[in-house]
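K.L.:
Quick heads-up: structures coming right below.
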Structure P
Amino acid sequence: MLRKIIAVLLALSMLLMCSPSVFADEEGEILPTDPIDTVIESLDVYNYGGVYVENGQAYISAVNVESLSRVLSTKLSKNRSVDLQIAENTVKYSYGELLDAQEKIVQSMESENEYAIYETYIGQKDNVLGVGSPEWTDDKKQEVSKLSGIDTEHISFYIMTEEDVEKEFFPEEINEEVDSTTERATTLTPKPGDKLVCNSKAFSLCTPVVWGQGTAQKGGFITCAHTEDKTGQAIKDANGNIIGCGSVWEYGGYYDFTLVERASNNVKGSFVLPDGKKIQASKAPIEGETIYRYGQHHPTPVSGTVIKTDVKVKHTGTGVVITGFKTDAPIVAGDSGGPIMTNSSTGKYVLVGLNSTVNFGTYIRNILSNYNAKLSSVFPDK
């Protein structure tokens, strides 16, 4: 009897081992949010000044050390892999106050823009509100200070002209005809950084993603929006295979992205990057951390640093104000849409955004949180 029970258990274990529902990695993966993002997102933005990385260490600045320390110690006790230290010096303005002040600047940019402001950002290390305009006078500085509610000592006034803005945006995307002579594959697995084409305009793939709920849930990929409105348009790989169709297109505000619904069940997802590394989680970029930008022209990524976060830049050609972060790692046309990665303090290789312009990235977190999406290659059936 005992032998029969053992035989049955062994048979069941073999069945489970072969079942794709047990080993999801064989059919796909669902990636988590990096724990440091979980901790930061759970904090009250009016209870800290900013988060930044210096010499590889992540710091959070305090308006009131005692208050922040009490809350943060509780959060970190539940996320022991997170290394986030309170900065030695306190700051005047909370991150929430700087965000509120920036919103007033953005409202001015989006209306008559009487102060000719083309860019604004939040300096989380220096506890400043950055404001860029072609010229600054003492009177203009005082007016912007009054508008924002931030004293002039905590505003970084810098020169930003229309020409500077235009240099940041690609004058045109690479126009390439897709090779139609290549034999079509039956199963397609496009990967992060791969070349994509829509109406002869080339760009790059960021990551597989699933969005929506229930029967309305869809699976596919994220790429950029700015080449053109891709809604309803066929998206092809470098060999002319149709991998999907533009489903959601957003350009402006928090976004520069397209959600591409996969064409069929024969289109699979992968988190493997061109250099063999793998996307393991997602989070927001942090000022001062090292990043790696991939794209069809950069299978070996361009590395650099996040130099500005919470950037709002006004594209002078369209008048659209776009949110993102700035790096000192320039890419080229055609890399748009490719993934931007970092090494998290938790030891994971983490996706923080997708390429938007020369030095500009779109936050992946904004897309995932606002579109009920998750990094996943476990796609719903077509």
Structure Q
Amino acid sequence: MQRHFFNVDEINLSEFASVCSQTVSSEDYYFASDIQQRVVIYEGEHIQALISTQQSFDLKSELHHCIKEGPGVVVVRQAFQDIKVIDRATELFQEIIDEEKTSDQHRGDHFAKVGENERIWNALQKFCERDTEAFIDYYNNPVLCFVNEAWLGPFFQMTSQVNIVKPGGQAQKPHRDYHLGFQENSLVSEYPLSAQILSQFLTLQGTVAHTDMDISSGSTMMLPFSHQYLLGYMAWRDSKFIEYFQKHAVQLALKKGDAVFFSPALFHAAGTNSKSSDRIANLLQASSAFGKTMESVDRAKMTKLIYPVLLNRKKYHQISPDETKSVWASVIDGYAFPTNLDLDSPMEGLVTENLWTLMERALTEEWPNDRFDKYLNNSVIRRIP
């Protein structure tokens, strides 16, 4: 009988090293522009040009392969081609940080000492509430939506946290991310191996560079192929695995506007900031419609905020269909479940109208704001148990 449960005593460094020694072949990555240190690199402009073409499925398959069977990490150069959008967002993030510094609320950090970095939790919602126009300018990026859908499919749920590493900020220890990367080994061992593997298919990690990030500023250290080690959720704290990571991890320099996407199971860590300036990143975490997000987000409130702006831009032809989709993909809870089937039972088909199709219908028919808010409120109420 095949075993399905393992404990921390069974992790094996030799097996880990064998997994991490794999090579990358350019033949597997037709759409890539370069491969550096076994990291596959794409151009944002090229991805965007292919999104609405017949090659889009081939590109999605290639990206998925890279994150699953490949090295587990993708770099997109100039994922944001308009740097002014990045700079405006950075200004707003700094405003939020300055305001939150005056609060007595304690803000910890998962992998750094409290107070060593500056952090915005739930930056997605705070950004949307502070300046909805700037938020839409940022998240109307089809490249972000496309890469997330390549890993997760439709109706993913976006969350984000802003991380500012000050000069002298020390490197993190290598780790895996949410879900099981945030659990102790004793709990991880309670999950069958199939569930541990499943965990990495429920989220996609992303980092958008809001400053230039060279090696001295502490760009992310990554260990290609480490996500493929099956017992990795119980191994990343082990001193021998940490030592192996420190000897074999790679770092790529990023320019402002570049983005990195990687499997949450990839062993990774932020590096030491040895420069005299801050290193600023927007940490994106997209979650599958089938899973739970790490942060609670008031998506109904955000949907009400973005609707009038999207409607106005549509009327004046200031936003494309791909850009519109990218915005609501980052905001709306588009999946039809969970719901209250006593109140929200389908009259036709298998599911009721979800908020994605509601938004699409409202924008197409150019509903006034109050009508959209009424339908949205009714939809939310029908989901309440």
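K.L.:
If helix-only ellipticity at 222 nm (-39500 (n - 2.57) for each DSSP H run of 4 or more, over all residues; to 500) comes out at -11500 when worked out from the coordinates, which of P, Q was used?
P.N.:
Matching structure: Q.
K.L.:
As an exercise: Cα extents along the principal axes in Å, for residues 162-273 alone, calculated from one structure in P, Q, equals 47, 39, 27. Which structure is it?
P.N.:
Considering all the candidates, the number was obtained from P.
K.L.:
Another question, then. For distance in nm of label points 7 Å out along Cα→Cβ at positions 186 and 290, find whichever of P, Q sits highest and give me its label.
P.N.:
Evaluating distance in nm of label points 7 Å out along Cα→Cβ at positions 186 and 290 on every structure, the highest lands on P.
K.L.:
Can you spot which of P, Q the value 18 was calculated from, given it is relative contact order in percent (Cα under 8 Å, 6 or more apart)?
P.N.:
Computed on structure P.
K.L.:
Now for a different question. When you work out distance in nm of label points 7 Å out along Cα→Cβ at positions 66 and 354 for each of the structures P, Q, which one comes out largest?
P.N.:
P
K.L.:
Give the label, chosen from P, Q, of the structure having the highest value of FRET efficiency 1/(1 + (r/R0)^6) of positions 194 and 362 (r between Cβ atoms, R0 = 35 Å, to 0.05).
P.N.:
Checked P, Q; max of FRET efficiency 1/(1 + (r/R0)^6) of positions 194 and 362 (r between Cβ atoms, R0 = 35 Å, to 0.05) sits with P.
K.L.:
Given that mean projected area of the Cα convex hull in nm², derived from a single structure, equals 21.3, which label among P, Q identifies that structure?
P.N.:
Source structure for this number: Q.
K.L.:
I have -0.33, -0.56, -0.96, -1.29 for log10 I(q)/I(0) by the Debye sum over Cα atoms at q = 0.10, 0.13, 0.17, 0.20 Å⁻¹, for residues 234-369 alone, calculated from one of the structures P, Q. Which structure is it?
P.N.:
That value comes from structure P.
K.L.:
Ok, one more. Match the computed value 3.8 of distance in nm of label points 7 Å out along Cα→Cβ at positions 58 and 210 to one of the structures P, Q, and report its label.
P.N.:
It must be structure Q, since only it matches.
None of the figures in this text is laboratory data; all of them are computed from the coordinates on show. Predicted, not measured: the structure shown is a model, and the values here were computed from it. Cβ atoms are built from the backbone, for glycine too; each structure is taken alone.
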